Every structure is written in C-alpha cells, then in structure tokens.
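Heads up, there are several structures right after this.
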Structure I
Amino acid sequence: MSDTKVYLLDGGTLVIDGFHAFWNRGPGGELRFPCYSVLINHPDGRYIFDTGYDFDHVMRVLPFEKPIQEKDQTLPGQLAKIGFKPEDINYVINSHYHFDHCGGNKYFTKACTICHGAELDACSHPQPFEHLGYSDLSFAPEIAKAAGKTLPADPALDMYTPKFETLKGDQELAKGLWLFETPGHTAGHYSLMVELEGRRPMLFSADACYSQKNMDMMCISSFHLDPVASLKSMQRLKDLAAKYDAELFYSHDPDSFKNYQTGGNFYA
C-alpha cells in the first residue's frame, strides 16, 4: 500500500440529456460529461478499473452521444504518457459492462479480467431497455458470438482472448484495494476503494453515482436496472465514505473532473 500510485486516465467525453443524468429532475438539454479509467500501480500488480468507451463503436451505434476523444485519450495513448503499455497491465476490473466502461478492454491481451458474476451473466441477455448500454461486447467475443452478434473488424480484437475471474460480495483484491457491491445501475455493479499512504482513501463510485450533484440530490440517472437498489447503493457509498473517511470520485462529473489530477499526475 505504501508504494501504491493511482492515475486517472482521461478517455474523452460524451453527451447525454440532463433528464437522463438526473432522472426526471433535469434540467434538460445537452450535458457533456467525462469518461475516465483508473490505473492502480500496486506492489502486487497493475490494475485498470474501467476502460472507457471505444470511439468507433459509439459513432457506429450511439452517434447521438457525440463522442470527443483525441488519439492520446485512448488507453494506449494515456498509458504511454506515464511510461506504460497495455501489456504491462495485469488485471482489468470492470465496474459493469456498459459500453462506456469496457470499450478499451480489448487492448489488454495479457490481463485477467475481474468482474461481478451477475454482471457477466447480465450482459449476455440484458433487459430490452438495457440494449444500448450493453451494446459493446468486444470485451467478451464468445458472449457476442453466442448472442449472434458479429464484432467489427479490429486488429486489437484479433489478439484479444479474455480470461475472466468472477466475484460476488465485497472483496479485498490486494492490500488496500477493495471492491464494494453497489447494484441497481446494473445487476452486478462494483465500486472501488483504494487506500493510500499519503492521503485519504479514494472511493470510486463508478456509475452507482454519476456526480456530486446526483449525490446531493439523491437522484439517480435514468439508465438503471433497479431504481430502489440504485438509491440504496448511493446511500451505501455515503456510508462507506464516512466509515473510511474516503474521498468520493464520481464517474461522469464535469465539475469535479476539472479538479482531478490527470495527464501523468498521480495520487499516492
């Protein structure tokens, strides 16, 4: 834990309507929000928490989300800024399998993929209203094949043969590296907490809570499987933050993201 460093990797931005970000509360209109990944350089290995979206997939399937992603905002580009390559990553942890959290999995050909068992199951047969959320199955070519979906030609996918480790319940993956169950947004959603030597723990909400404003209003996003479970998970994040004196880092908060350390800077 004393040697652990945490990097936030800027993956570009997307657009949704305010009524989706703040379910039935708004205000409406375009809201451009960040997507990022978390690199944990831990004494036991290098972990990536979530891998953002794939630009080509979004342009092909969800162009109305108006992606902006420069070449250096892809995961290979972000890793290069801090002296790493995708093959240096040992583990990919996915909070859930919505397209904007798994689009870069394909780059990590040597990593073990960690997720909640319920999430891996859900993405293979999502509810009808989850169709677009689970539209990018490049992280699991065998699931895509079983679902009758043809993945686009992509050199990265030619090398990608994922191996999965599925979990359930809260888990300490390595010393000071915790996964907490926060379902509701999806069936098997995980949030992540990293304990560090020189600062308060970092608690990454992932999509259990998009932003500080969502938390202040106790207002979930419209993209959810179970709204009651979603609210309970938001309260759980509040309780975990209080219990561990942790700082919450939100997944899609344009205001908070401005103050996060990115671009090669790290937390330790």
Structure II
Amino acid sequence: MEMIVEILPFVAMMLVTGLVGGILAGLLGVGGGIVIVPVLDTALGVYGVDPAIRMHIAVATSLACIILTSISSSRAHHAKGAVDFNLIKVWGPAVFVGSFIGSVAASSVDSQVLSAIFGIVALLVAIKMALPMDNVTLAADVPRGIAAPVPPLMIGGLSSMMGIGGGTLSVPVLTLMNQPIHRAVGTAALFGLLISIPGAVGFVVSGVGDSRLPPGSFGYVNLIGFALISPVTVWAAPIGAKIAHSLDKRHLSLLFGGFLFIVACRMIYRTLMV
C-alpha cells in the first residue's frame, strides 16, 4: 500500500502530461514532446534518477510516445486537408535520416548539453512565432534541388536530440518559406512520425546495458512512462487539431510562441542552476 501511495503522484503527473501533450500535438503539430520532455525530466529527478542520463530518458521516452501521437494528430489534420504529401515526399527521407543521426549523437553528450540545446532552440523559435512576422518570409517556396535536403536534415537531427516531433522547428521554418501556418502545422504532425521512429530506435540501441537506468527501461526508453502517457496523448490529439482549425493564423502563432517561451525559459534556468 505504501508503494502505491508513493507512485500515485508520478502516475498523476504522467497522465496530465499525456493530456496536455496530446492537445498541444494536435493544436500546434509539435508531437507533444515539448511538454513531455521537461515534465518527464522533472519527474525523473523527483524519483532520484541519475542526472547524467535523466534528459536522455526523457527525450527517448518522449520520442516513443510521439510515434502514436503523430499518427493520431496527422490523421486529424489530414481530415481537414492540411497535410502536404508532396512536401512529405521531398523532405521525408532527409528528416528520417537526420533523426537517427541526432539520436545517436545525443546519446553521447551530457544531459546538461541536451537541456541547453532544448532551451536555446525553443527560445529562438518562440521569439519568431510571437512577433508580428506572419508576412515575413525568407523564400517564396520550399527549396528544391541540391539545397532541398538541408532544412529537413537539420529539423530531423535537432528534433530527435530534443525529443520533439519536429513541429517546433518545421512549423516556423515552413512559414518562413511562405507556407500557410495551418498547412505547416498539419504537415509537421506527419513529420513527427518520421522523426520519432528512428529517433526512438537510436536511443534504445545506445542505452541498452546502461546500469544507471531505472526499472522498466528498454534502452533509454522508459516503458512505464510510455504506457501512461501515450494512450492519453492519442486520445487528446484530435481535440487539439479541432481547436487549431477554429483559430485564426495570428492567434495560433501567438499561442505557439507564448508556450514555447515559457518552456524555453524553464529549461535554460535548469541548465544554469546546475
């Protein structure tokens, strides 16, 4: 009975994480990882997991959860006609390769480095999305030819290192390339699947045999966290997608930017205080 009482706060935290992460996945096309990673990192700290691998577990578990969330979210956006499958064909292979490379690279760096990367990238994206830059573009369209693989490779690599579905990066990048934000959000949801699968596999392979891992781990993926979070995110993602298509472009950008700013500040604070 005492053990059950001790674990209840962890269970409650994971369920709430799944709910918020799922709604944001559908709302912003971010896969939910932008919520899952910092909450899991905090929960693992409360339960005494070694700080050296805490972020690795949070990132890996987030990527595993995003596999199911991305399917649910992208289906909801596809029903609204907001997934650009032509762009998926052009960028998809590079996103997939970049994600695997990023997960392997992340497994060899310190948790504080991952926290810093997460916070800095999220802060830059937050500033871009919150400012009145809806009509600011860097290109008339998505680049083709030799330059085409560069943006998706970077999006896939950084996203898997951060444990996010790709929307945090691909939504602002696509809007800067003159893509409508609702279509950018819908397409980003499907990119999440191409990021989460190779990313999660990379973290499983690199984490096998680590003696510091907590119970219920498969490589760096914590199966207990996955089992508690993923069903709730799958259920909640279509709710977020429905909300997204009821908002205008400016409100969606402001919501995205404001949320990212809060998360970025928290992660940067965590890095500086250690």
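A few remarks follow.
- Given 0.95 for FRET efficiency 1/(1 + (r/R0)^6) of positions 52 and 188 (r between Cβ atoms, R0 = 35 Å, to 0.05), calculated: source structure among I, II: I
- Structure from which -26500 was derived, helix-only ellipticity at 222 nm (-39500 (n - 2.57) for each DSSP H run of 4 or more, over all residues; to 500), options I, II: II
- Winner on mean projected area of the Cα convex hull in nm², for residues 148-259 alone once structures I, II are ranked, highest first: I
- At a computed 46, 43, 34 (Cα extents along the principal axes in Å), which of I, II: I
- Comparison of I, II by relative contact order in percent (Cα under 8 Å, 6 or more apart) - largest value held by: II
- For Rg and Dmax of the Cα atoms in Å, for residues 156-203 alone computed as 10.8, 34, the structure of I, II it came from: II
Since every read-out is calculated from the coordinates, none of them should be taken as a lab result. Computed from a prediction, not measured in an experiment: that's the story for all the values here. Cβ atoms are built from the backbone, for glycine too; each structure is taken alone.
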